[in-house]
Each structure stands twice: as C-alpha cells, then as structure tokens.
Structure P
Amino acid sequence: MLGTGTRNGQNAVEVASQLLKVFDGNLGSLFSASVEELSVVEGIGFAKACKIKAVFELGKRIISYCREERPHIQSSIDVVSLVLPHMTYLTREEFRVILLDSKNRVIAHEIVSVGSLDMTVVHPREVFRPAVSHAAASIILVHNHPSGDPTPSQHDILLTQDLCTCGKILDIEVVDHIIVGRPDYVSLKYRDLM
C-alpha cells in the first residue's frame with residue numbers, strides 16, 4: 001500500500017515504521033487518524049494518506065459485512081457486529097439509532113448526534129424522526145464511549161428510560177441501548193437498566 005518508498009530514499013518498511021512511531025504504536029490512534037494527521041508523517045503525502053484511510057474503511061466494511069441485505073437482529077451481539085467496526089475507535093461520542101421492521105430486520109441505521117470526548121446531546125425528536133419516517137416497528141439505541149470504558153453513566157440510564165417512555169407514546173419499542181467501548185460493550189437491556 002505504501003508503494004516502493006519515497007523520493008528521499010526511505011523504503012516502504014521505513015515509512016511504515018515512521019508511521020507507527022508517530023502514533024506511538026497505537027493502532028487505534030492510527031486507525032482513527034484523519035488524512036491531515038497521516039500526511040504529517042514523513043514519507044506520507046496526501047495521496048498515500050488517502051490510500052491508508054481507504055484501506056481502513058475497506059477493513060471496517062469487510063468486518064461488518066453481512067450477506068443479508070437487511071440483517072436480522074436477534075441479540076446484542078448482532079448489533080455489536082454491525083456497528084463495532086465503525087464505532088470502536090471514534091474520538092468523539094456518536095449516538096446512532098438502528099431501525100427495525102416488525103420481524104427485527106434492519107431497515108437502516110443512522111447517526112443522530114455527534115458530540116465531544118465524553119458526551120453527546122440527544123433529543124427524543126432526533127431519535128424518533130428517522131423511525132417515524134421509515135415506519136420502523138422498533139429501534140435500538142447505540143452510542144460509543146471514546147474512553148473505551150462502556151460502563152453506562154447515570155445520564156445514559158436516564159436518557160434511555162426517557163426514550164423508552166417516548167417510544168411507548170409513539171408505539172415504537174426501544175429494544176435495547178448498547179454502549180460500545182474498546183473492546184467491550186454493555187447492553188442496558190441485559191443489565192435491566194431500561
């Protein structure tokens with residue numbers, strides 16, 4: 001992927017070594033680095049940085065690939081398999097909603113809110129808007145904790161309970177709320193927190 005090296009005599013192995021050194025050998029940081037951050041590395045120009053990002057994106061898609069056009073969700077593990085490759089190394093909190101039909105098949109999954117390192121602002125109207133427009137029977141809430149610790153905060157628990165109440169009013173069941181960490185996850189339903 002890095003080609004034969006650089007014009008100044010570095011070979012591809014040396015460029016790769018420099019790349020890892022800049023990110024302190026942390027593949028998670030490398031994985032989530034922007035094109036601009038990658039381009040700072042000696043021997044990595046804009047074109048190579050774009051190639052690296054493309055390979056990482058391809059890797060995410062391969063990991064989350066499902067033969068079914070509309071995967072069937074039977075457990076929290078199915079949800080995690082669907083979103084983990086996209087959410088594990090995010091540097092900011094992201095709140096997503098997975099829309100399900102009456103047979104628990106995925107209609108779509110959408111990003112509802114992107115926040116900061118440790119919080120995101122989520123409004124019920126933004127969570128349920130895609131569910132109503134896609135005529136979803138139920139939804140699954142998913143968000144990440146960039147710290148890597150998926151332990152739900154009190155705010156996470158209260159928000160989930162509020163969204164469950166809203167779902168009852170709209171007749172759209174909130175099936176679960178999954179918090180993605182690194183490498184673990186927490187299901188609020190499994191922990192009886194909903």
Structure Q
Amino acid sequence: MTGQNPPLKLREIWAIRIQLQLGAKTRDLAMFNLAIDSKLRACDLTKLRVRDVCPGSRVAPRAAVMQQKTQRPVQFEITEQTRESVETSIKAAELTPSDFLFPGRIHVSPHLSARQYARLVHRWVRSVGLDDTAYGTHTMRRTKASLIYRRTKNLRAGRLLLGHTKVESTVRYLGIEVDDAFEMAEQTEV
C-alpha cells in the first residue's frame with residue numbers, strides 16, 4: 001500500500017469505542033482515546049508515564065510531552081471521556097506515577113512497543129468492519145487534527161495540534177488539497 005493512512009471518521013471512532021467498551025478492554029479504550037486526543041506518534045504514546053498525564057490523583061485536562069522525533073514539546077487537551085478511561089485503566093492495572101501508562105506484557109519490555117500498538121490499531125479498525133490494511137498508527141495521530149480542520153478550516157490550529165513547524169507540512173499531512181477538491185465536487189453535484 002502507498003500513500004497516507006486516512007483519518008477515522010466520527011462514526012468510526014464511536015463504533016470502535018463501543019466495541020472496546022462492550023469487550024471490557026479497559027487499557028485499549030484508554031489508549032484509543034488518548035491516541036486520538038494527544039495526536040502523538042506511536043513512539044511517544046507508548047512511552048507515556050502515568051505522571052505525564054496524571055500529576056496528582058486525577059488525570060489532568062492538559063498534558064505536555066517532549067516529542068522523540070523533533071525534540072520539541074507538544075501540548076494536548078485530554079477530554080473528559082479520555083480522562084475517565086485513563087483513570088479507570090490506571091486503577092485497574094494498579095499503576096504508580098513512575099510506571100509506563102501502557103506497560104508491556106512481557107518483562108523484557110517495560111512499555112508496549114510501537115509494533116504492538118500498531119497491531120492493536122489494526123485490530124480496532126478490523127473490529128468495526130474497516131479494511132485494516134488502509135489504516136495504521138498515523139491514522140490515530142491524524143484523526144483529531146483532521147476533524148478539527150474540517151470543522152473550522154483553521155490550518156494554523158491544525159499545525160499547532162500536530163506540533164508542525166511548517167504550514168506546508170500540515171497541508172501535506174492533512175491532505176487538504178485533496179479534501180478541498182472533493183468538497184467542491186460534492187457542492188457542484190447538488
């Protein structure tokens with residue numbers, strides 16, 4: 001497959017959330033919600049520690065982490081729904097502030113690997129009937145920024161949300177030119 005992984009649509013996000021809730025997948029639901037809210041790359045998401053999002057006894061409404069790829073800090077909002085799912089996951093796993101938020105299941109890896117996370121993303125996407133070969137971990141990073149851009153058409157907001165330094169990177173990343181062409185085509189068909 002070539003090209004970018006597409007973002008999830010709102011109905012697909014809700015379908016995956018419902019599947020995870022029905023399956024009592026506490027950790028997966030927390031990871032799914034946080035992946036969308038944070039817009040972090042897989043390498044950064046899997047290395048989050050409890051203290052990164054939960055400085056006290058409750059998950060904070062905002063967090064900031066240093067990105068591994070760019071060595072730049074990025075801030076993100078954590079929605080109420082995500083805070084609740086992350087708190088539930090922390091309590092269920094009995095994690096301490098210094099623990100990784102998504103610990104590995106084997107002793108040689110202290111946290112979930114990016115590859116294990118990718119397998120989970122494919123499983124989530126497949127669970128709602130989507131072709132998992134078209135989606136990947138960058139789908140999760142791209143989703144919220146794409147939804148916000150479609151709603152607001154604010155390119156600067158998208159750039160800030162993704163932690164990009166250049167607007168051109170955000171334009172390419174969100175596939176804006178292609179989306180705008182489809183939107184204009186749909187308007188002329190009406």
Structure R
Amino acid sequence: MNQRTEEVVIRFDATVSRIDTSTVVRLPETASKDLPSRGQVAVHGTINGVEFETVLEPDGNSGHWMRVDKTLQHAAGTSAGDTATLCIEVARDWPEPSVPQDFATALAAAPQKIQNLWNEITPMARWEWVRWVNATKNPDTRTRRVDVSISKMKSGKRRPCCFNLSACTDPDLSKNGRLLELGDDRPPGV
C-alpha cells in the first residue's frame with residue numbers, strides 16, 4: 001500500500017535556475033514522484049536550512065517547481081546557478097493565495113452570496129481560481145476570466161473547471177503548458 005502522509009520528508013539537491021526574470025527550483029523527478037498530486041501541492045520545508053512554505057506548481061511534465069523570491073534567496077545564500085539542498089513535507093493546511101488586484105476588486109464588488117462562497121471554499125480551491133485567472137498574458141482574456149469566475153461562483157461553482165491542473169500555467173514561465181527549460185526564453189542565436 002502506497003500511503004503518503006504529511007510526515008514524509010523529501011530531501012534533494014537541485015539547481016537554482018533563472019527563467020526570464022524569475023528564480024526557480026525544478027524538483028528532481030524522484031522528488032516529484034513522492035508528492036501526492038501532479039498538480040499544485042502545498043509544502044513547508046527548508047532550502048539550505050532556511051524555512052519556507054509555498055505551493056509547488058506543476059511543470060507540465062509530471063513534475064513540480066517552486067519560485068524562490070529574493071528574500072528567500074538572500075536568506076538561503078543562493079542564486080541562479082547554485083545547487084541548493086531542500087527538505088520538504090506536504091503541508092496539511094494550504095496557505096492563503098495572493099489574490100490579484102483585479103480579481104480582489106471583483107470579489108469585493110460581488111454580491112454577498114459570492115463573497116460568502118469565496119470565504120467558505122478551501123484555500124486550495126481559492127488557489128485554483130487565482131491560478132486560472134493568472135494563467136494568461138492577454139488583458140482581454142484575463143478580464144473575461146475574472147468576469148467568468150464571478151459568474152461561475154454566482155451559480156454555486158466552488159472551483160474553476162476546464163483547465164489542466166497538471167500544466168504549468170504561469171504565462172511568463174511556460175509554453176504550451178510546460179515550464180520553460182533553460183534557454184527556451186532566449187531569442188534565437190543568443
């Protein structure tokens with residue numbers, strides 16, 4: 001029986017990389033395989049001994065990655081090109097997502113029924129809504145997604161539908177649902 005619990009600590013070394021303007025760590029295949037989902041997974045852990053909590057994102061290839069912001073890079077003494085040591089555990093509770101301003105404004109202006117639903121759904125479900133809204137660079141598509149989110153919640157939907165939960169949805173770091181590889185974001189000939 002293959003049970004995964006919060007007590008399983010996944011230890012690995014990984015290269016800190018830069019894709020576009022973001023610094024990321026791509027989990028090794030063996031580490032991703034120990035996670036309970038091919039989609040987003042809330043974790044807490046350490047990088048070079050410095051504690052963090054985050055939601056790992058899917059890379060579109062049955063793996064995962066995480067963003068390493070400047071504060072964590074500095075505290076962990078690491079930057080792009082370095083190898084870092086990570087220990088992660090699946091978190092029992094999901095952190096609250098950072099709701100983008102356009103979506104937050106729409107939620108605040110929505111009828112109380114929608115605001116109540118937003119507050120009743122799990123943080124994981126809120127992450128899915130935010131992820132779906134953020135998964136486009138096109139401003140018109142984004143506006144439509146905010147409007148459709150409000151409309152779907154008005155009809156009682158607790159989660160967005162019709163998008164691949166195991167795809168990489170960060171439009172700055174992915175192409176065709178897959179996390180960019182080093183060099184993918186460079187112009188030809190560079």
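Starting from the value -17000: which structure in P, Q, R was helix-only ellipticity at 222 nm (-39500 (n - 2.57) for each DSSP H run of 4 or more, over all residues; to 500) calculated from? The value was obtained from structure Q.
One of P, Q, R was used to calculate Kirkwood radius over Cα pairs in Å, giving 18.3; which? The read-out was computed on structure P. When mean projected area of the Cα convex hull in nm², for residues 48-143 alone is computed across structures P, Q, R, the figure 6.9 traces back to P. The value 1.6 for distance in nm of label points 7 Å out along Cα→Cβ at positions 136 and 160 was derived from one model only; which of P, Q, R is it? The correct label is P.
None of the figures in this text is laboratory data; all of them are computed from the coordinates on show. The model shown is predicted, which means the values in this text are computed figures rather than measured ones. Cβ atoms are built from the backbone, for glycine too; each structure is taken alone.
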